[in-house]
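Q: Some structures to go through are shown next.
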Structure I
Amino acid sequence: MEPKKYQYIDSLRGIAILLVVLVHIGVVLDNTLDYFAIGSFLVSVIFNGAFGVQLFLIASAYTLTMSYYNRLDEPHKNRNFFIRRFFRIAPMYYIAIIYFTLDKYLQFDFVNPDFSAIPLRSMLSDVLFINALIPEYTNNYVPGGWSVSVEFLFYFMLPFICSKVKTMNSALIFFLSTLTLAIIVDPFIRENTIYPYFHEYNFFVQLSVFPLGIIAYFYLNRQEHNIKPVTWVYTAIMMLVFCYIAVPKHIMFSLVFMLLLIIQAKYDFRLFSNRLLAAVGKVSFSMYLIHFAVIYLFNRFGFSHVIPVSDFGTSLLNFVLMYIIVTIAAFIISSFTYRAIEVPGQNLGRKLIKKLN
C-alpha cells in the first residue's frame with residue numbers, strides 16, 4: 001500500500017496529540033479556567049481532550065493488525081514483530097525517562113545530584129513497560145507513561161490475539177470479552193487501591209479499546225462480515241447491562257473514534273485528513289512525550305501566562321496563546337527527535353532483524 005494512503009491514519013494521530021495537549025494546557029491553567037464557569041461546555045471540551053489517547057490506541061491497533069496480517073508469511077514473524085515494536089517505542093521513551101529523571105528528581109542539579117531522590121522501582125517499571133500493571137507506578141515516573149505501557153503490553157499480546165481473532169465475528173467477541181473483564185475488575189480495583197490514576201489508566205480497563213481498531217480493520221479489509229447468533233446474544237446482554245450501569249466514558253469516545261477511522265478510510269474528508277494534521281501525526285509519539293517536557297520547563301521558569309488574566313476574555317485568549325506556543329514548541333522539537341532518535345531506532349530494529357534472518 002502506498003504511503004499516501006496512510007495520510008488519514010497520520011492525520012488521526014495528529015488529531016489525537018492535539019487533543020492531548022489541549023487537556024494538559026487545561027491542567028496547567030486550571031485556576032484561570034474559573035472564568036469559564038465550572039461545568040461549562042468549553043471546560044468539558046478541554047478536559048475531554050484526555051480521550052485523545054484512545055484515538056492513539058485505536059489507530060495503533062488498526063495499523064498493527066494490518067501490518068501483522070500482511071506479514072503472515074514472513075519467517076520468524078513474531079520475533080520480528082517484537083523487535084520492530086521495541087525499537088519503535090523504546091529509544092524515544094528511554095530518552096524521556098532520562099529527561100524526567102533530570103527534571104523531576106535531580107532538579108537539573110549536576111553539581112550535587114541527590115540520586116537517592118530517584119524512585120528506582122518506579123523507574124524500572126517504566127523501563128520494562130509494566131507500570132500500567134502496578135498501582136503506585138502507573139503514571140508516576142514519565143508523565144503520560146501509563147499509555148505507553150498499555151500500548152506495549154498490547155504489543156506483547158498481539159501475536160496471540162491475531163492467532164485467535166481472524167474474522168469480524170471473533171473481533172467483536174474479543175471486544176465484548178475485554179469489556180466484560182473491565183466491568184468485573186474495575187470495582188475491585190477502585191476498592192483495593194488508593195492510587196487515583198490506576199483505576200482509570202490500568203491495562204485491564206484500557207484493553208477493551210484495542211479491539212475497536214481490530215474491528216475497523218476487518219470491516220475495511222475483509223469481505224466476510226458474518227456475525228454469529230451467539231455473538232448477537234452476547235451483544236444484547238452487554239447492552240442490557242449498560243442499561244443499569246454507566247458506559248465507561250473512554251469506551252464511548254473510543255466508539256466515536258472507531259467510526260471516525262472507518263469514515264476517513266472510506267471517504268477521506270479533508271477536514272480530518274490533510275498534510276498539516278499528517279505532519280503533526282507523523283511525529284506524534286515524540287510530541288506526546290515532549291509536550292510534557294515543554295510544560296515542565298515553562299513551569300520551572302514561571303511561564304504560564306502570556307497575558308494578565310482578569311475575566312473570561314483574557315482567560316480564553318491566554319489559554320489559546322499558551323496552547324499554540326506549547327504545540328508549536330513541541331512540534332519543532334519533535335520534528336528533530338523524530339529524525340534523530342525515532343527513525344534511527346527503527347532502522348536499528350530493521351538491521352537487527354536482517355542480521356538475525
Structure II
Amino acid sequence: MKFTVALPDLQKALQKVLPAIPAKSTIPVLEHIHASLDGSDLTFTATDQEITISLRIPVAGELDGALLIPARQFHDLVKELGNAGTIEVHADERSQLVTVRTPTGSFEMKALDAAEFPTIPPFPDAQVASLRKEDMSRMANKTVFAVSTEEYRPSMTGVFFQFNGDNVTAVATDGFRLSRVIVKAAEGTSFPSGLEAIVPSRAVDLLRRIDSDVEMAVSRTHARFTIGSMTITTRIIDEKYPPYQNVIPSDNDKSLIINQREILSAIKRVSLFANSNTRHVRFSMEQSVLAVHSEDEDSGGKGTETIPCEFSGKSFEVGFNYRFLEEAIKNISADDDPDLNVRMTFSTPIRAVLITPGAGNDSLLMLVMPVKI
C-alpha cells in the first residue's frame with residue numbers, strides 16, 4: 001500500500017477515528033488503525049469492540065493494500081508534522097513495516113496483518129431513519145449530560161431514542177435529573193414508527209459536533225450512524241428503558257422565570273462557598289426577586305446573590321445540587337428562547353422541578369430533583 005496525502009486531511013481523519021482506540025488493551029490489534037487503500041480512497045477503521053469508527057478520505061494512491069498501523073504513534077507523528085503540505089506513506093504488507101516520508105525526514109513503524117482486525121458487524125433487517133445534522137447534534141448535546149455513569153443501571157447509561165412517525169424523542173436520565181428532546185420530521189418526510197434503541201453515551205457524545213446529515217440504522221444488536229464519509233457503529237444496550245414519563249410532574253403550580261446568563265453567573269459565584277461534598281445551593285423566591293444562597297458549615301464560608309425574576313407564587317424555598325442545576329440550565333440556548341429566559345416550575349420543596357425555555361418551547365424539557373435544605 002502506497003499513497004500521498006495532504007496533512008490537514010490526514011490529521012482530521014485521525015482525530016475522528018481515535019476515540020474508538022482504547023487507551024490500553026490486552027488485545028494489541030485494537031491499538032491499531034485498519035488502513036486500506038482502493039484507488040484514490042483511503043479508509044481508516046478503528047474499534048474497541050464496543051464502538052467502531054470508519055472514515056474515508058481522498059488520497060493520491062499508487063498501490064492498493066491494507067495494513068494495521070499503530071494508532072497513537074501514527075497520530076502523534078502526524079500531529080507534529082505541522083498542518084501544511086503532504087506526506088508519503090508506504091505500508092509493506094510482507095515486512096509489515098510502515099514508512100512515512102516527509103520533505104525533511106523518514107519514519108518507520110512496525111505494523112500488523114490486516115486480517116487480524118475484528119469483523120465489522122453486518123446489519124441484517126435494520127430499520128433506518130434520516131436526521132438533519134442540526135437535529136441530531138441538538139438531541140446529543142441536550143441529553144448526554146444527564147446519562148447515568150452507574151454500571152449497575154445499564155439501561156440508564158445511554159440515550160433512549162424513540163421514533164414515532166412524525167417525530168423522534170431522545171431521553172436521558174440518571175435518576176436525579178432528566179432531559180427530553182423532541183424533534184419533528186422534516187416537511188414531507190417521516191420517521192419509522194415504533195423504532196426504539198438505547199445508544200451508549202460514548203457513541204452519542206461523538207454526534208454532538210457533526211458536519212453532515214445523519215442516517216441512523218438500527219438492527220437487533222447494533223446502531224450505525226452514517227455521517228458523510230464517516231460511519232459510527234455501536235452496540236445498543238439490550239435493556240428496557242425505565243418509564244420516564246411517570247416521573248414528569250403535571251401539577252407544578254408555581255412558576256419562576258429568570259434570565260439564563262444571570263442565574264448561571266449567580267450560581268457560579270455562590271457555589272464557590274458551597275460544601276464541596278454536598279454541592280448544595282438554596283433558592284429563596286419572592287414575586288420579583290430570587291436569592292441564591294450557599295454556605296459551608298465546615299469552613300464557615302457563605303455566599304448570597306439576588307437577581308430579578310418573575311415568580312407566580314408567594315415566598316418559596318428549595319435546594320439543589322448546583323452542578324445538576326447548572327448543567328441543565330446551560331442547555332437552554334437562543335434557539336430555544338431568543339431572550340435566553342428559563343422557566344422553572346415547582347409544587348413542593350421535595351418534588352421534581354421542571355426546567356424549560358421561558359418562551360414555552362415544549363420540544364425541550366429537563367427535570368432536576370431538589371435536595372433537602
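Derivation of every value follows stated rules applied to the coordinates shown; laboratory data play no part. Because the structure is predicted, anything quoted here is derived from the model rather than measured. Cβ atoms are built from the backbone, for glycine too; each structure is taken alone.
Q: Given a value of -4000 for helix-only ellipticity at 222 nm (-39500 (n - 2.57) for each DSSP H run of 4 or more, over all residues; to 500), point me to the structure among I, II it was derived from.
A: Only one of I, II returns -4000 for helix-only ellipticity at 222 nm (-39500 (n - 2.57) for each DSSP H run of 4 or more, over all residues; to 500), namely II.
Q: In terms of distance in nm of label points 7 Å out along Cα→Cβ at positions 9 and 257, which of structures I, II is highest?
A: II
Q: Supply the structure label, taken from I, II, corresponding to distance in nm of label points 7 Å out along Cα→Cβ at positions 113 and 217 with the calculated value 4.0.
A: Only one of I, II returns 4.0 for distance in nm of label points 7 Å out along Cα→Cβ at positions 113 and 217, namely I.
Q: Where does the value -0.59, -0.76, -1.02 come from, among I, II, when log10 I(q)/I(0) by the Debye sum over Cα atoms at q = 0.12, 0.14, 0.17 Å⁻¹, for residues 49-184 alone is the thing being computed?
A: I
Q: Out of I, II, which structure matches 12 when relative contact order in percent (Cα under 8 Å, 6 or more apart) is calculated?
A: II
Q: Give the label, chosen from I, II, of the structure having the highest value of volume of the Cα convex hull per residue in Å³, for residues 33-80 alone.
A: Going through I, II one by one, volume of the Cα convex hull per residue in Å³, for residues 33-80 alone is largest in II.
Q: Further question on the same structure: With volume of the Cα convex hull per residue in Å³ coming out at 163, pick the structure among I, II it was computed from.
A: Of the options listed, only I reproduces it.
Q: Something else: Here distance in nm of label points 7 Å out along Cα→Cβ at positions 89 and 297 has been calculated and equals 2.6, so which of I, II was it run on?
A: I
Q: A value of 15.2 was derived for mean count of other Cβ atoms within 10 Å over residues 57-64; which structure in I, II was it taken from?
A: Checking each candidate, the match is II.
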